[in-house]
1. Starting from the value -11500: which structure in P, Q was helix-only ellipticity at 222 nm (-39500 (n - 2.57) for each DSSP H run of 4 or more, over all residues; to 500) calculated from?
2. Say we calculate relative contact order in percent (Cα under 8 Å, 6 or more apart) for every structure; which of P, Q gives the highest result?
3. Tell me which structure, out of P, Q, gives 5.1 once distance in nm of label points 7 Å out along Cα→Cβ at positions 50 and 250 is calculated.
4. For which of the structures P, Q does the calculation of mean count of other Cβ atoms within 10 Å over residues 26-33 return 18.6?
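Rule-based calculations on the coordinates, nothing more; no lab input. Keep in mind that what you see is a predicted model, and the values were worked out from it rather than measured. Cβ atoms are built from the backbone, for glycine too; each structure is taken alone.
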Structure P
Amino acid sequence: MEKAIKVLHTEWSEGWGGQEIRIINEMLSIRELGVDVYLACRKHSLIKEKALKENIQVFTLPFRGNADLKTLFQLRKIIQHHQINIVNTHSGKDTWVGGLAAKTSKAKFIRTRHLSNPIRPNRTNFINELADFVFTTGESVRESMVKNNRIKASKIISVPTGIDTNLFNPKKYNSRECRDLFGIANDQIVISIIAVLRQFKRHDLFIEMAAELIKRFPNKSFIFLIAGDGPMKDKLVKQAEELKINNRIKFLGYVEKVPELLAATDIFVLSSDSKEGVPQSVMQALFMKKHIVATNVGSTSDLLNGENFILVKPNSVQEIIDGVIAQLDKPPVNESESLISDKFGKYAMAEKILEIYKKLLF
């Protein structure tokens, strides 16, 4: 009988967004298949608390930078003491120390690249080339790393983030009850966005779109939901106030009940201008059978699925407005989810990852 595979994930980021959610969900899904999982992160990382709640063993390390030798040697001790087989790194700084710790400890080194913004192609940025294997979260990211970062096509694949099909199942939720949960009237048209309040998510375009729709359709009862928290919040609240639409926009902060929020939604919007892999929020909206308007960034186009999904150019508030107008008054989405589940369900993700683990180790 094969020994259990032991995988140490590393994450430098202290925030909580799509990348960190992907890491936790991947660890839980792969653990269900018999893999032992561990996490190394910074002391005040939000991912640490999430991992501990799921009974994942966590090691807190400084991760001060690419050349943090103290963290590197501490990682080597963890790898050797716990007989770690694979180190899976996720952000730039932890990839350098985690990757070098793995390579000098005879563990396999996997690099997961979540974002779609280009990686510097110069020869001094060689850490990704040292990886035994590379996972990306979308096809466009994989293609870019092969073309620009000297990654061999044979050791890199796209593994889209897997969605929990039991949780994101529209049959489980009553729309009326979910609207009550968020204080939404039954006759209101709900347009929502779920994203960390960071610059590249372009919530400013979402708010501009809201103002224009209210102006153009005075007889329609719109309500706009912004779920997420982050450094742009004060600026976005001020923008809504200046446009005099703050009574039609709800800043919900971080939302745990994402399926319920989507069940209450009529049209879901992604307004990012860069950095996306395959956006989890769009996948979740697809599983919940929502009408979607999303900017064509990163690998968002991997998700294109039927007439309920409209892709628009990034940085264009007019295209977002036109996309939302095209989705207004459409009947509820009633498409088969089997193709989406086969490709983007969490079990499909876990099985794809486990297959690579076994190829590397056995």
Structure Q
Amino acid sequence: MVFKQILNELCGCASYLIACQTGEAAIVDPGLETEPYEALLRARGLRLRTVIDTHVHADHVSGARALAAAHGAALCMHESAGVAYPFEPLRDGQELAVGRLVLRVLHTPGHRPELISLLVINPPRSPEPSMALTGDSLLVGDVGRPDFGGGDAAAQHDSMSRLLRLPDWVAVFPGHFEGPCGKGMCGRPSTTIGFERLFNPMLRLGRNEFVEQLTGEVPPRPLNMIAIEATNRGTAAMSWAMLRDSAPPDEIDAETLLRHGGDATIIDVREPEEFAFGHIEGAISVPQAELASRLESLPRDRLLATVCHAGMRSLRAAQFLTQAGFPRVASLKGGTAGWCAEGRPVSRSAAQEAERPKVVESEWAHGGGYYFEI
């Protein structure tokens, strides 16, 4: 058996190559850049027979269609996946042969209605599953968030209960080790059912508490989520919306921003409720999830100053705008939190005066991970 986990540090995603000694291989949740998989296939002399997306991804563009087309492999998703291209539908309980290996499909909705997990069985060694590829359902130290569209927190609880029926020894390999799909991931790329049963705080909650915790406070939507999801559904072709470069963008402090005056357009990339609660006067609201979809509305003859709560979302937004060809882009150091700490005024809507938005600050720091603050 060949089992390879491929980690993408830019988007915090994990994908998998599984192959039998017969030379037949399957790839699960491949990223946009397919060369790492091609290199593995070449090096091992493997024949790619099956490509599986566990669900319609919202935070990174999938390479599943490209790989399947290049190798004449079957492109597989759960039968309920709402996409605009043909695929081989999978059903709960169905078993896929990869040479002598078996991938058993478990429908585990919650994060997405079509989300599946895959149990990996090596019959020559054992009739029992040894691994579970859980996509964005069970994560290390957390579970997948249900608010990307079509998700359901109660269904997520039921799916977790189903996964917890597996033996403690089953190794868990999720679709994310970092990133915006869960607010409490510990950063490890794998775990076991037994460890999560004991130490995953979400799995120790009753059903009502679980739903309340999962829906009460959520991280912001991922960068360019609207364009990325549409691309993965086949209703758009915007793979360029993926952030490819981790080079640090220019940063600007408040005094320098004010000196630019009318030559600067301030782009607030927080969620709409955060913007309404308090924003720099004159800023325009372009949530990071919608940034790629709204590039046409942004001026190219001015400085674009991106801003968020503390200055990390705005860094990634500035990186993307630079990648998209905008000539002058800078991220505001310290964000609106730093702006307010210096005693500078903000504008806010009357409806938001009394209530702080229920958004958990989820910032990506390259080379680090996520931190969260209310």
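1. Of the options listed, only P reproduces it.
2. Greatest value across P, Q: structure P.
3. Details: P: 2.3; Q: 5.1.
That value comes from structure Q.
4. P
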